[in-house]
Structures are given as structure tokens and as C-alpha cells.
Structure I
Amino acid sequence: MFWQLFCYFLIGSLFTLLDWALFYLPKNKHLFSKFLGYTIGLQLATLTFFRFGLKQADVLTSHLYTQGFFFKYFLVACILGGIVLGGKYCCLRIIPFSWKKQPFSKRQKFALGIGLILFALSVIFTLGTHWFITAFGRLTPEQFIFNFKSPVNGTATGMTSQIFNTPVLLGCDIFFLFILLCNLAKYEGFYQQKKIYSAKLLRFMLASVTSVCFIFSGIYAIKELRLIEVYVAYFDQSTFIKQEYVQPSKNRLQFPQRKKNLIHIYLESIENSYFDRANGGYMTENLMPDLLALSKEGIHFSGTDTFGGPIQTYGSSWSVAAMVNMSSGLPLKIPMDGNSYGKTGQFLPGAVMLGDLLHEQGYNQTIMFGADADFGGLTSFFTTHGNYHIFDVKYARKAGLIPENYNVWWGFEDNKLYDFTKQELTRLASLHQPFNFTMENADTHFPDGFVEPEMKKLFASQYANVIYHSQKQVVELIRWIQQQPFYSDTVIVLTGDHPSMDKKFFQNFDPKYQRTTFNLILNADFPNQNFETFHRQYAPFDYFPTILASLGVKIKDERLGLGVNLASKQPTLIETYGLKKVDRELAKNSHFYNDHFVDEKKRRG
């Protein structure tokens with residue numbers, strides 16, 4: 001950090017002194033403003049040259065400024081600074097240009113301040129929206145808002161760096177150039193005593209450009225980020241959840257006398273499109289042959305006659321939302337009335353979730369992932385509902401399983417995750433009580449996935465290779481579990497959490513192809529054996545009662561939350577009302593949802 005800041009200071013100081021030596025005038029005492037101008041302007045120009053000209057991705061990262069890079073950066077800055085000084089010298093000393101100052105009035109200064117704010121917002125709206133869509137794809141509004149209102153530590157390494165090194169840097173460039181134009185608008189320009197531009201005209205042009213940019217950038221952001229849907233979610237009321245919600249009360253559930261263990265593995269971004277076309281996928285070559293073979297040993301639910309999965313409904317299309325849907329039979333809706341998820345230690349405190357039910361039945365429970373559990377409020381989620389043992393990157397560091405400063409991808413990579421899983425499952429089984437072990441892998445997260453050293457490069461796409469390697473790792477873990485003494489009393493549930501957000505990998509997909517997440521249940525003990533697994537139209541929240549039923553739990557009327565036990569003949573909400581109506585109603589604000597599930601004053605117990 002010291003060398004980085006010293007480099008910036010040195011460049012700014014050097015060219016301030018050169019400017020003063022070349023253009024010193026007795027009345028010109030604005031050395032500090034010149035210093036700021038050269039320091040900021042030359043750094044922006046140099047950083048932009050390295051970032052976009054030389055494709056240096058992390059130009060703002062302090063560790064980059066080693067001795068070699070320091071001199072390279074300093075040389076480029078000097079060349080660019082020399083061009084600036086040369087141009088200024090030509091305009092003031094060689095070419096007969098002259099300027100007459102036209103100071104801003106108080107009203108004009110106020111208008112200028114408003115204009116700078118509006119232009120800055122225009123830049124934020126445009127570049128922020130474009131980067132967001134490029135990086136994440138067209139995410140649902142509720143995910144966008146949720147991430148702003150939840151804890152954000154624990155994101156993948158490089159995400160913050162990408163933001164600062166691309167849209168923020170480019171935005172600063174544009175805003176700095178706009179400030180220079182505003183500064184130029186303080187003068188009338190003359191060439192050989194003939195006026196070449198008017199300060200009044202330039203000010204009018206800047207005001208017009210600012211207005212147009214603000215309007216169109218706002219329209220662009222509203223359209224691309226689907227902010228009208230956010231408005232609907234806040235202000236359009238619906239009683240749909242109240243009408244359809246079934247409380248998971250004790251009198252609706254009958255657990256078997258001999259309780260089965262549950263292992264639920266959330267497979268990050270694993271979807272059925274990775275299969276070949278003969279198996280319902282979109283690939284010419286199957287990327288998940290091991291999962292395909294494993295699927296023959298269990299049950300999977302599909303909306304077609306091949307591989308398929310749930311339709312992603314409102315409030316289910318990212319990892320935390322998927323966990324909420326599958327654990328509670330509820331969508332994860334935008335927090336209302338100032339509430340948030342996880343920041344105060346409570347997460348949907350009024351909801352009854354799978355962890356709550358299993359905890360009451362004497363289950364020991366662990367949640368494991370390689371990321372930081374504080375991200376998205378997951379620490380609060382799993383402590384609020386079931387008193388889980390949370391095994392995340394912080395725990396692994398504290399337990400001495402990885403070095404204190406270890407940080408790869410989202411925390412630690414999947415090959416370590418599976419080793420720790422085997423240790424934790426062995427520990428849980430030794431307690432001689434039923435257990436619920438939940439985990440989520442992460443190597444297949446966008447963008448492009450994480451490349452582990454032992455990964456084979458079988459395909460041209462890095463993401464395809466990561467998917468192939470990840471599914472092989474998962475099946476190897478399942479095979480290990482199947483060899484353990486506790487497997488005979490254990491149900492394994494595999495679910496893709498949501499369709500992948502890796503925009504580049506799917507850019508040539510036919511938009512008519514319906515992408516669905518993978519699902520498989522092994523060693524299930526459904527009370528009802530007479531049910532259909534194909535041609536079922538269902539949502540992620542239908543997994544809530546289905547997972548319970550797979551443990552041998554009998555459910556009154558086969559319904560819990562908004563979900564329906566798929567191992568029954570009961571129609572789902574989508575089968576009853578259709579996807580459009582269900583999605584439309586879930587997107588609206590629900591006083592019932594806010595009052596009964598989100599409001600911390602009405603927490604369970």
C-alpha cells in the first residue's frame with residue numbers, strides 16, 4: 001500500500017512542479033488544485049491504460065506495486081504527463097489561443113452542483129447496471145435487493161477487485177473528464193482574437209447532455225434491473241401466501257419410530273442442461289456421466305420424461321433463497337418495513353423450517369461450506385433454525401484445519417470440503433443419534449468455476465471441465481458414504497441450488513430450452529410408494545415436504561408451507577394454478593409473510 005500511494009504522490013508532485021516551472025504566473029497561486037488535478041488525472045489515465053490497454057486486471061491491488069511494476073507504471077505516467085504538458089504548452093505558448101474568464105454566478109454554481117450529482121448518478125446507473133448484468137446475468141429483483149440488505153462479507157476472492165478495477169475505474173475516468181469540461185466552461189475561448197467557443201453555449205450543452213444521460217441511464221437501469229417488479233413487490237398486496245400456506249405443526253407430522261439420518265448436498269449451479277440431449281440436457285457430450293449413472297440408483301423428479309427439475313419461482317433463484325425454499329416451503333421475499341435477513345442475528349424467525357423440526361426430534365445438525373457463513377446471513381439462518389454446528393471457512397481456520405490466512409475461491413476449495421465432510425460425518429455417526437448433515441460445494445460457481453490442480457482438461461471450456469470434475473468428486477463422496485455403516489439408515493438428497501449464473505457459458509443456448517436444476521434422492525423411505533416421478537410441474541419449495549417424506553415422515557394432506565410432497569398424487573401449486581399466477585402472486589407484497597415470518601417481534605418460541 002505504501003509504495004502504491006508513494007507512486008501516486010510522486011507523479012502528482014513531479015508534474016505539479018513541472019507545470020509551475022513552465023507556466024508560472026505571479027497571480028496563479030492554485031498549486032494545490034493543480035496537484036490534485038495531476039495526481040488524480042494522471043493516475044486515472046495510467047490505470048486505465050494498464051487496465052484496458054494492457055489488460056492488467058488488478059491495477060488497483062497494492063501487492064502489484066513491486067519494484068518492477070513501480071518503474072513501469074512511473075514510466076507510462078511520465079509519458080502521459082508529458083503529452084498533457086506538451087499539449088498545454090502548445091496551446092499557451094505556440095498557438096495563439098487565449099481565454100477570458102467568465103465566473104459562475106451563485107445560481108449557476110448551484111446548478112453546476114446539481115448537474116455533477118445527476119451526471120455521477122448517470123454514470124453509476126449505466127456502468128453499474130452494465131457490469132451487474134455482464135457479471136451476473138439478468139438476476140431477479142429480489143436477489144438484487146436481498147444482497148444489499150444482508151451481510152456481504154464472505155464473497156469470492158476477486159469479486160470486489162473486479163468491481164473497482166472495471167466499472168468504478170471507468171466511471172471515475174468519465175466523471176473526471178466531465179469535471180474538466182465543466183472547468184473549461186468558466187472561460188471564453190479565442191483564437192487570434194476571434195471567439196471560437198462561448199462559455200454560455202458550452203454550459204448549455206453540458207446541461208443538455210447531463211439531462212439526456214440521466215433520463216436514459218435511469219430508463220436503462222429500470223429496464224435491465226427490472227425495478228418496476230421491485231416496486232410491485234413493495235406496494236402491490238397479495239393474500240396468496242396466507243391462503244395457501246400450511247403451518248408445519250406437530251399434529252400434521254408423524255415421524256417414524258426409527259429415525260433416518262439426512263444428508264442434503266446442495267450442488268452449486270448444477271443443472272440438467274449439462275447432460276447430453278438424449279437425457280434431457282443441452283450438451284452434445286454429457287458433462288455429468290457419473291451423476292447419470294448414480295441416478296439409476298435413486299429417485300428424481302422431472303417435468304419431462306427425461307431429466308428435469310423444479311421451475312425456478314420468485315424468490316428461489318440464488319443459493320440462500322434455494323436453501324430457504326427447500327427448508328421452509330417459502331420463497332425468500334424482499335425484506336419489508338426496514339427488516340433485514342441476518343444482520344441482527346435473526347433470519348425469518350417466524351418460519352418453521354426443516355432444522356427446527358429435526359432439532360425437536362433429537363437430531364444433531366451440521367451445515368458445512370467452504371465460504372464464510374456470514375455471507376447472505378447464513379450464520380443467522382442456521383442458528384435461528386435448528387442450532388446447527390456451522391462448519392465454514394472461519395471454523396476451519398479456528399480449528400487449525402487450514403492456515404489462518406488461507407483464502408481460496410470463496411474460502412477453501414471443494415477437495416478440502418469433501419475431506420472435511422468425511423471427518424464430520426464420521427463424528428456425527430459416532431454420537432449414536434440421528435443426524436442432519438447439510439453442505440454446499442462451490443467450485444462450480446460463476447464465473448467459469450474454480451480450477452483445482454488435479455482437474456483434467458477434457459473440454460474446450462473451462463467451465464465444462466469444472467462441471468465434469470465437480471460431479472465426479474460428488475459421486476466419489478457418495479460412494480464413500482454408501483460404504484459406511486450408517487448408510488443403511490441414511491437418506492441422501494442431492495439438489496442443484498439454482499440454474500447457473502455463468503452468462504458466457506449459456507450465451508448460445510436456445511432461449512426456449514427450459515433450464516432446470518438437478519435432483520436425486522438415494523435410499524428414500526417414502527411412506528407412499530404409489531406416485532409419479534415424471535411430468536411433475538413443481539417449485540423448489542415443494543422439496544420441503546418431499547425431503548421430510550423421504551425420511552419416512554407421514555404428512556397430513558401431503559402439504560407443508562407452500563409445498564406439496566412430490567411422492568404423492570397431490571397436485572402442486574404450479575399444477576393447480578399455473579406458473580404465471582404463482583409467480584405473479586409470490587412477487588407481490590404480503591403482509592402475512594412480513595408479519596408472521598420476517599418480523600422479529602413475532603419470532604418462534
Structure II
Amino acid sequence: MANWTIEDAERLYRVKRWGGGYFEIGENGNLHVTPAFDNPDVRIDFNTVIEEIKQEGVQFPVVVRFHDILRSQVALLNQTFRQSIKEAEYQGQYQGVYPVKVNQMREVVEEIVDAGAPYDYGLEAGSKAELLTVLSFETSEKSLTILNGYKDEEFMRLALLGRKLGRNIIVVVEKYSELLSLVRIAKELNIDPIIGVRSKMTVKGRGKWESSGGDRAKFGLTIAEIINAAKYLQEQGLGHCLKLLHFHIGSQLTDIRSVKDAVAEGGRIYAELRKMGVDMTHVDVGGGLGVDYDGTQSTSDSSRNYSMQEYVADVVYGMKEICDLEEVPHPNLVSESGRAITAHHSCVITQIVGEIKNSDIQFDTQASEDEHVLVSNMRDLVPAFDNGSNLQEIFNDASQWKEQAIEAFKLRVISLEELAKLETLYWQIMARLNQELKQVEFVPEELKGLEYALSSQYLCNFSIFQSAADTWAIDQVLPVVPITRMNEEPSVNCSLVDITCDSDGKIDQFIGEQGISDVLHLHKLKPGEEYYAGLFLTGAYQDVMGDMHNLFGRLNEVHIFSDDDDPADFYIEEVVTGSSVSGVLSIMQYNPSAMAKDVKRAIDRQVAAGNIKPREGVKWTDFYEDCLHGYTYLKTGK
């Protein structure tokens with residue numbers, strides 16, 4: 001314990017490796033945040049944030065948003081592209097867009113639009129609702145609005161409304177029939193659209209979303225369809241409207257080689273179209289810029305083997321090389337990097353409210369007269385450790401006798417109390433086995449799962465399905481770290497379980513020292529002391545993909561801005577109240593007011609019958625109504 005250092009904590013939790021320069025472990029063992037990459041002097045102690053949240057009376061769990069991180073990522077991406085373009089002497093410009101599907105929260109999009117204004121950073125919409133949202137934001141005059149996804153006529157009319165409003169809206173054609181509708185509506189309204197075509201790439205990405213490319217890709221036109229589209233537009237007198245080539249080979253690209261391959265293929269398509277007389281001015285390389293969730297800097301599904309700088313350089317230099325070779329103009333470059341923009345700015349903070357551990361079972365295991373031989377046999381294994389017995393043999397015997405005891409109980413051969421004694425002895429033996437195995441060089445394969453079987457389950461006051469949907473749905477690894485005490489050696493191996501009534505409501509894949517681990521090392525809970533853990537990099541998709549399993553609704557949100565003049569280097573700019581019980585019930589078509597009246601009538605009947613005192617009845621009525629208007633999560637705290 002005395003030898004534990006902050007460096008040891010960093011090796012365990014890898015905060016600097018996944019933190020993107022924004023998070024690190026402070027000398028006091030607390031998690032620290034540096035929210036602005038260009039102002040390292042502003043350093044926030046996360047525990048101070050938690051204390052202020054409590055002082056404000058905001059209930060946990062909460063989503064904490066660092067808006068300066070969001071703004072920093074927008075600036076960093078744009079500045080990286082500008083610097084690479086300058087160094088490469090690239091003749092086009094970078095005109096990136098943020099895909100709002102990644103996080104459509106109003107506060108998030110507003111910050112991105114504001115931070116992106118100096119860079120003419122635009123927005124991307126993939127549905128009618130998203131387009132309606134995007135049209136309401138005032139982006140800069142030169143910024144682009146990219147429209148992806150399948151479109152009906154109403155969608156296209158909205159796009160052309162945007163053109164009337166002076167917006168640089170580019171309608172990306174995903175299937176050939178969309179082009180026919182767009183041309184017809186544009187002529188009807190006498191509005192020239194700006195048109196893009198999405199190419200169905202032969203290159204495939206690497207990672208969970210590699211099916212976005214290839215012949216079976218959901219979106220895009222074949223090469224033949226792209227050529228036919230260009231010819232059709234020329235015939236219709238709208239050849240000048242085709243301005244953008246779009247391609248996308250998947251989200252969270254793990255391997256930089258797939259980026260290089262996609263740019264090479266897309267660049268060649270662009271160059272050939274230019275040679276055919278198509279006056280294209282933009283190439284949209286789509287999304288895919290990954291996030292290193294697990295800090296391994298590898299090609300694992302939760303990582304990437306490249307930096308933002310390398311990604312940008314490969315896009316810029318790759319496109320330049322092809323265009324120079326083919327002697328065509330350098331196009332303006334567009335990317336739709338939503339995950340990399342939003343992931344770091346948001347995290348979920350939850351209090352650990354309890355521990356579940358089999359090996360802590362307390363039951364009297366003293367021998368009794370006439371107890372069954374299975375119980376006696378299990379007890380006799382305890383001294384076997386001191387007699388030099390084979391550890392594998394002890395495990396085999398204990399496992400066999402436990403299985404036999406369960407069958408014997410079902411057949412009424414042993415009593416419930418005897419089964420309780422045997423199970424208690426079994427877990428005591430497994431705990432001793434686990435300790436002994438730490439002293440040996442070779443651990444048999446069958447015994448390697450003991451650490452997980454004996455690990456604790458820390459009960460967290462939140463819902464996986466609402467706040468970390470990807471961990472359940474696609475086994476996404478999210479960094480989980482304690483907010484405090486990282487200057488102490490963690491002594492508890494655990495997984496995390498939520499408060500939903502669902503066995504899938506758990507996290508059992510974590511960043512480990514040797515890769516992905518099925519246990520997380522946390523600290524022993526102290527009586528009377530609150531202990532908080534954070535799920536980080538939740539700003540991309542998790543906010544919008546959560547469901548209301550068990551009617552646990554949206555979390556309370558706290559928006560943090562840095563302030564160098566503030567003693568704590570931050571202030572809470574806004575608190576957004578999460579879902580109330582009545583709110584989620586209304587979504588499910590209940591009427592909370594009617595429910596309150598129904599329960600009051602039931603209480604009044606009991607009062608009339610003399611089963612409840614009138615004063616008590618009033619209190620129960622008020623209690624029910626308070627619960628209806630309360631937070632959907634557990635009330636915790638001292």
C-alpha cells in the first residue's frame with residue numbers, strides 16, 4: 001500500500017492514453033480535467049465538481065458535460081486540417097461538418113456551431129427531423145450543410161427551402177431514384193440544388209462497422225450509376241449542380257490503412273469524373289475518425305492505431321498525390337467526424353451504493369451431529385491447503401461436492417441448512433485457492449476463471465441501457481475510473497451492475513494492464529464515505545441511444561465551463577433536470593394526475609374503514625405524489 005504511486009494508477013487506468021490530453025490523475029489521487037487544450041493552466045479537480053453538484057442539490061447519477069472540451073475538439077480538428085493543408089501546399093480548403101446524429105442535444109449542437117463559426121464548420125443531417133433542426137441553427141455564410149440518408153419529397157423540399165434561405169445545402173444522392181425526384185422538384189420550384197453523389201466503395205473499413213463499405217453496403221451508387229447520374233444531370237441542364245463526391249466506409253475506423261485505401265479509391269473516382277467534364281469541387285471522406293476508448297493505440301474494436309494528426313495528413317496528402325498525378329484540381333475536403341468531436345466532452349458520474357460478493361457469505365459452518373457426508377467432505381478440504389495437496393485436485397473435489405449437494409437437496413437428501421453450510425465452505429475454499437494461485441507460476445486453464453467468479457459486483461446507481469447502451473449492445477469498452485483515492489492501491493476486483501431488473505444490466509469488460517479485463521480494480525468501500533466512479537467518453541451516441549428500460553429516464557445534466565479567474569477554475573453554467581417519474585409515465589401513455597387520484601381514493605377508502613388514521617392517510621397521499629414528481633433513480637447520499 002505504501003509503495004503505490006500515481007504512476008501505478010496511470011498504468012492501471014490508462015487515463016492519459018484515453019484522455020486525449022483532457023484527463024489525468026492528480027497528485028492527490030483525484031481525477032483532474034484540463035478542458036481547453038490551448039490553456040493548460042486551467043486544471044479542474046473532478047472531486048470539487050462533485051462537491052459543488054451536491055451543494056446545488058442535484059441528485060446523482062448525473063451527466064457532466066465539459067463544454068470547453070467540445071469546443072477544443074472542434075478547434076483542434078479544424079486547425080489540424082488547416083495546418084496539414086498549408087504544409088502540403090494543398091490548393092483546396094477544409095470545410096468539415098458535424099453529423100448531428102452522433103449527439104443531437106441542443107446544447108451540444110449550439111456549442112459546436114459557435115465554436116466552428118471561425119472555421120466555417122457546418123452540419124450534417126440524415127433525417128427529416130435532423131434537417132428541421134439544422135435549418136434552425138445559424139451557421140456561418142460559407143459553411144456547408146450535408147444531407148445524407150434516404151429522402152422523400154418533403155425532405156427534398158425542405159432542402160430546397162434551405163437553398164432559398166441562402167444555405168450551402170448539398171443533397172447527397174444515396175440511390176438513383178432520389179436523383180429523379182430531386183430534379184423534378186427543383187425544376188418545379190425553379191431552384192438550383194447543390195448535388196452530391198455517394199459512391200458505394202469496394203474498400204471496407206476495419207472494426208464493428210466495416211459493412212458500411214463493399215458490395216452489400218446499405219448506401220451509395222455504383223460507378224455505373226454515378227456516371228449515369230452525371231449524364232442525366234447534363235441532359236436536364238443541371239450538370240453544373242453536381243459538386244460533391246461522398247464516400248464513407250464505417251464509423252470508428254480502427255486501422256489507418258483503411259483510411260489510406262479509401263482516400264486512394266475515392267480520389268481516383270473524383271479524378272476520373274473531373275476528366276469526364278464533371279465540375280466537382282468537393283470530396284467528402286465521410287466519418288470514421290476513431291476514438292481510443294481503451295488506450296491501447298491498436299486495431300482493437302475499441303481503439304485506433306493512429307492519431308488525429310496522422311488521419312488528417314493521410315487524407316490531405318493522399319488526395320493531393322492522386323490529383324497531382326491525374327492533373328486535376330485539388331478538391332475542397334469535407335469530413336463528418338462526429339465521434340471524435342463529442343466523445344470526450346461528456347461522462348456519467350454514479351455513486352457506488354453497495355457490494356455483492358459470494359465469498360463474503362456469513363453462516364455458521366461448525367460440524368453438527370449426523371450431518372451429511374458431503375458437508376463433512378467439503379469441510380475436510382480446508383486443512384488440505386496446509387498438507388501440500390494439489391490445488392487442481394482441491395478445486396475438482398470442491399466443485400464436484402457442490403454439484404452433488406445441489407442435486408441431493410433437490411432429492412430431499414440434505415437439508416437447507418446443510419446446503420447453506422456447504423456453500424459457505426465452498427466459497428471460503430475458492431477464496432483460499434485464489435490466494436494460493438497467486439504464488440504459483442502455472443495456473444491451470446480451468447482455474448483461471450476463479451478471479452472473476454470471486455470478484456465483487458459493485459452496485460451503481462444508474463442504468464446501463466439508458467447511459468451506456470453500447471456496452472450492452474455491441475460490447476463497446478468505455479473507460480471506467482474512480483474519481484478519488486487513486487493514490488491508494490485498489491484492493492477490490494469487481495464488475496459493475498446497475499439498478500435495473502435485468503441480468504444484462506452490467507459492465508464486465510474494462511481497460512486492464514494487459515489488455516481488456518473482465519474485472520475492474522476499485523477501492524474497498526468505507527462505511528459512511530461516498531464513493532463515485534465515472535464512465536468516460538460517453539459523448540458520442542450514448543446520449544441519444546439510451547432507452548427507458550425499467551422506466552429509468554434521462555439523467556440530470558450539469559454543464560461545466562472553465563474559468564481561470566475562479567478559485568476552482570470552473571463554474572456550473574447550467575443544470576438540466578433529468579426525467580421525473582411522471583414524465584416517463586406520460587411517455588408510456590399513463591396519466592400521472594389520474595393515477596394520483598386513483599391512489600388517493602384507495603387511501604380514503606382505508607381511512608373510512610378505520611384501517612388508516614386520517615393524518616396518516618394525508619401523509620401517504622403526499623408521499624405518493626412526491627414520488628411521482630421525483631427523480632427516477634435511487635436517492636443516495638448521507
Quick check for you: by relative contact order in percent (Cα under 8 Å, 6 or more apart), which of I, II is greatest?
I
If you rank structures I, II by distance in nm of label points 7 Å out along Cα→Cβ at positions 346 and 594, which sits at the top with the largest value?
II
From which structure (I, II) was Cα extents along the principal axes in Å calculated, if the value obtained is 99, 73, 57?
II
Any idea which of I, II comes out highest on distance in nm of label points 7 Å out along Cα→Cβ at positions 226 and 386?
II
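Read the figures in this text as sums done on the coordinates, not as results from a lab. For clarity, every value in this text was computed on a predicted model and none was experimentally measured. Cβ atoms are built from the backbone, for glycine too; each structure is taken alone.
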